[in-house]
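All of the numbers you see were taken from the coordinates with simple rules; none came from a lab. Computed from a prediction, not measured in an experiment: that's the story for all the values here. Cβ atoms are built from the backbone, for glycine too; each structure is taken alone.
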Structure I
Amino acid sequence: MTGVTVDAECRAVIDDLAAPPENYRIFADVVALNVDVTEMQLSAQPNAGARYFVKTGLFIRPKKAITMSVAPDMTGTVAIGWGTTRAEGSATTLMIPACPGRTRAAANWLVYAGGYYVAQPTCVPLVIRAGDLTVTARIPVGAACT
């Protein structure tokens, strides 16, 4: 799971909504991620570093490109994947292009299906880059962030 980068595709958007759910937090005014401790399930991936999977949506503002990476000290034990099945269970960086909005005029967010692959319950630090802004989000994946 070291250093694998994948590109999501605009056609992978599964929905567009006016707002993320209440249990999501907005980062850099471009990305919204679930910040509730989430239940994990066993992953079908053979990689020991991807033993568990937590399914959760990823919300991105239309027409905004982002790069999201697992913090370097977590590679090997955490992988991410939304909007693609390439490198499933092994991606440490996800690049999402500036996708246009879909059909609803009131839709402020595009939704991608996917989630986190982890070796064990952990707090996942994600480095999010949107334009000139870089922020780190700490996401509870089966374990609270302290």
Structure II
Amino acid sequence: MPKEILPKVSAPEFTYEVIIRDEWVDKNNHVNNARYLDIYEEARAAYIEKICGARVEDFEIKYGLRPILAGPFSGTFGEQLLPNERVTVFTAAESASRHIRFSQRIVKNGQVNNDFHCIAYLIDRNNVIRRVPDELKNKITQAKFE
């Protein structure tokens, strides 16, 4: 197993159910490794919408900022994901003054299939990294999911 670059986030987890779509599947009839990022991005967008009450597309309007992912990234891969399988993506986040750290994992049939850890920075319209707004930091810190 590869060494983790980022420690896992110890925060409440948001769960997001997804059915593996045909467009994520390659000619070998399983999810292409690069498409895992699409699955994780969709789950992070649902997380942001849940805690902020705004779609990622509206995030810039609400906060004057937009999130971008930056390294380091780390993750592991397990059993292949196949078309039309139902999986659950768990997403947890912690906020620091200048970034948000995400830990995510895909669970298939009760077993962790894949995990991913990354950092998101918030940039303004001039592409300058800005502090995480206190309102957003508080929403992340106080997040509770059913």
Structure III
Amino acid sequence: MNEDGIDLVVQKHGWHAVHVFDTKPPFLYTQGFIQTLQSPEIIVFGLDGSSLHTLCSATFKYLRNGGIIRDGVPIDAIIPQYSVAFMPVHPDHYESYLGWSMGYSRHTGKKLAARQLFWPDLQNKFPFEHGCAEQVWAVQPQLTRPAPKSSSG
């Protein structure tokens, strides 16, 4: 979909979803949160497509209704009986994970910013917390840190 098509979806629904399922772990990121809500875009990993979309849609509604996100602070008001937390995405990861949002931000003239949505393990530990279950943190890469520099030579 080109930028004009994305504009139409954002105008109608407030945001657009980009699903990336040809990689492990699969992920989804948003376009339009910046334009509609003046809030960073969202990226979330490691669940099926429907669950990824539900989390982003619920986050959009939460923010549109005045909800506040604080980095690393669990929120249980987005999905009933379920906590999520957010951390800022380091700009080093934009090109690898948010390519279409980079282009859309250029198209709209808005500076790209993004937050990663994290979901917890069964003990309510998030991947950025000590003691999180391996099967949960393994499918949620932490984009909060700078990307490793490749060595040449």
From I, II, III, which structure was distance in nm of label points 7 Å out along Cα→Cβ at positions 36 and 124 = 1.7 calculated on? I
Parent structure of the calculated result -7000, given that helix-only ellipticity at 222 nm (-39500 (n - 2.57) for each DSSP H run of 4 or more, over all residues; to 500) is the read-out and I, II, III the choices: II
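For relative contact order in percent (Cα under 8 Å, 6 or more apart), which of the structures I, II, III scores highest?
Comparing I, II, III by relative contact order in percent (Cα under 8 Å, 6 or more apart), the maximum is at I.
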